[in-house]
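Got some structures for you, see below.
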Structure I
Amino acid sequence: MACSGGGATGPGGTPRTALLALAQADTFSPANATFHIQENMTTHVQLAHSDSSGTIFADFTFTPFSIFSLDGQTVCDTCTVAVTVTVQPGTYFFSVGPSGIRFDAANQPTMIVSYAKYGDLSVFDSSARYGDPASFQAALELWHERRPGAWFLASASGPGPGASQVSAALEGPGNYLVAALK
């Protein structure tokens, strides 16, 4: 499967060791956030860095009925579901939960991750594939760990609507990473 950044994912996924993660220069605090999503409403939530200007880390949009089930139970139209996001320091790596949440495959929530202020493109030189920061930046996409150790490009992964952003569908619970192939 070829994607906008030139990356490819094999049928068994890509091992984490084959990915060059975008480094994050900020120490993120708080590292956890919980958002309450009402199933029958569009909900737009943002996760911000801990800096004084509230720089946006990620922007999530849940359209009506985008949450299919929680722990095997269909989510009712007027139910509210708590969605958690946990950011790991040092890279643009985050986890989405709870583990029992399932999104509607035809109506997945979306996310935009912004890295203009804290993204450290200098890691480009960790791979012979990239001759400069711009070529590394052009290859960045959102990856989702669908199974332990198996990373796949997230659905609709590609550049975000603004500079220094990547966007994708929020496919399900688990780990996400802004990275490019090594």
Structure II
Amino acid sequence: MINKSFLIWINILLFLLLLLIVFEMQSVEKEIYKDPVLTHLGMSDEEIFDLYGEPGREEKIGGPGGKEFFYEEEGISFIFAGESDVVNNMRVLPGKELMGVEVGMTFDEIVEILGEPVQRGFDAYSGRYSLIYFLGKNLNGMGEVELWFSASSDDAPTSQAEIFWKKYWQDLP
């Protein structure tokens, strides 16, 4: 026979383990938004202007509509896709650091730092090679935040990283 106090202790330990798992998941989720580049997600155009001044260039976005502000000297552009009033995507250029890697590194160098990607290979849509990471929660087969590194070949230096904030689109009414 199993003693009642033993079962109570097992239940307490299982509950504490569950709390630890939930806490760990939340801290990982919050960590991605502490990255200096990813902190821009959700900022308004006024907040971007306060930080960086007027963009060097502004372009309209086809498809979903919206605008993109280019700050070439900073190595970043901020995308307000879908007529959004907040940054919901970004483009990062060589020399800028993101999640502990510098855009301009090769795929192999990035994998050494970030680990195995969700996908690596030729992207027929863009005509370039891509290295894709999903960060945060899994949202119906997508990452909460997706990082897409691009290069002209699998062993060439990366020419840009695109950041897609899928959680933004998931949370829309």
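The numbers here are math on the coordinates, done by the rules we state, and not lab data. All figures in this text were calculated on a predicted structure; none of them were measured in a lab. Cβ atoms are built from the backbone, for glycine too; each structure is taken alone.
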On distance in nm of label points 7 Å out along Cα→Cβ at positions 71 and 127, which of the structures labelled I, II is highest? I
From the coordinates of one of I, II, helix-only ellipticity at 222 nm (-39500 (n - 2.57) for each DSSP H run of 4 or more, over all residues; to 500) came out at -1000; that one is structure I
Once percent of Cα pairs over 19 Å apart is calculated for every structure in I, II, which label goes with the largest value? II
Output 4, 15, 23, 21, 15, 11, 8, 3, 0 (P(r) over Cα pairs in 5 Å bins from 0, in percent, for residues 47-102 alone, calculated) maps, among I, II, to structure I
Out of I, II, choose the structure whose coordinates give relative contact order in percent (Cα under 8 Å, 6 or more apart) equal to 29 when calculated. I
